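Below are structures written as structure tokens.
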Structure P
Amino acid sequence: MIYHKKYLIVKLLIENMSKYELMGIYRPQAYVSGAKSYCTECQIELYKKPIEQGETAVLNAVLYAPHGYGEHLREGSLVTLRNGVDIEAKAVVLEIVGYK
């Protein structure tokens, strides 16, 4: 399925691969494997508990403009979260919740 509207909520299993903890309002660029070089901003709210280096967590995230991923965005897709050229985290889409 191709998602044409903005602000798609997805549930992600995220693994922190950076050298520091991820906390607060975390807004990386999200790349989906198979969708070539298309990316969009992703927002994850980490107020209650930050994700330490090497830890994993299941969280809801908002993809701002998911239409460019096409049919590559589905449950089980691998998502790479980047800050510039640095890969900060990798995630797997567990569930596509719906629109915000």
Structure Q
Amino acid sequence: MATQTPTIDVQVHAYEKNHPGRPWHGFLQGPDEVTGDDMVSAMAAVGVDGALLISPFSLYQYDASYAQEVYAAHPGKFGLIRPINPASGAVAEDVARWATS
């Protein structure tokens, strides 16, 4: 009996409504929010087993904290991709730290 290959979406974005605790830095054409829970429900509805979650740069720039919260809340559902600030002066350290999380 053959095993079924998992279906992986290679680019999804989850984000909260714009609020003072995690303000948006730009504008997004689309829904006011797509939470991690919303994303997992949408994936289940169409048979997607997992996804690469990308912190939306247009909203959060280099702050990947919401993507990290979504990742932690849904073990096994997401891999993470985040932007690294090339002007940070600590790119190698940022990449190394991110690779361990």
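No lab work stands behind these numbers, since they all come straight from the coordinates. Because the structure is predicted, anything quoted here is derived from the model rather than measured. Cβ atoms are built from the backbone, for glycine too; each structure is taken alone.
Things to note:
- A value of 25, 19, 10 for semi-axes √(5λ) of the Cα gyration tensor in Å, calculated from one of P, Q, originates in structure Q.
- Structure (P, Q) behind the derived value 1.3 of distance in nm of label points 7 Å out along Cα→Cβ at positions 18 and 58: Q
- Origin of the derived value 43 (relative contact order in percent (Cα under 8 Å, 6 or more apart); candidates P, Q): P
- Answer label among P, Q for the case where distance in nm of label points 7 Å out along Cα→Cβ at positions 10 and 50, calculated from the coordinates, equals 2.6: P
- helix-only ellipticity at 222 nm (-39500 (n - 2.57) for each DSSP H run of 4 or more, over all residues; to 500) from the coordinates reads -8500; which among P, Q: Q
- Parent structure of the calculated result 0.70, given that FRET efficiency 1/(1 + (r/R0)^6) of positions 42 and 90 (r between Cβ atoms, R0 = 41 Å, to 0.05) is the read-out and P, Q the choices: Q
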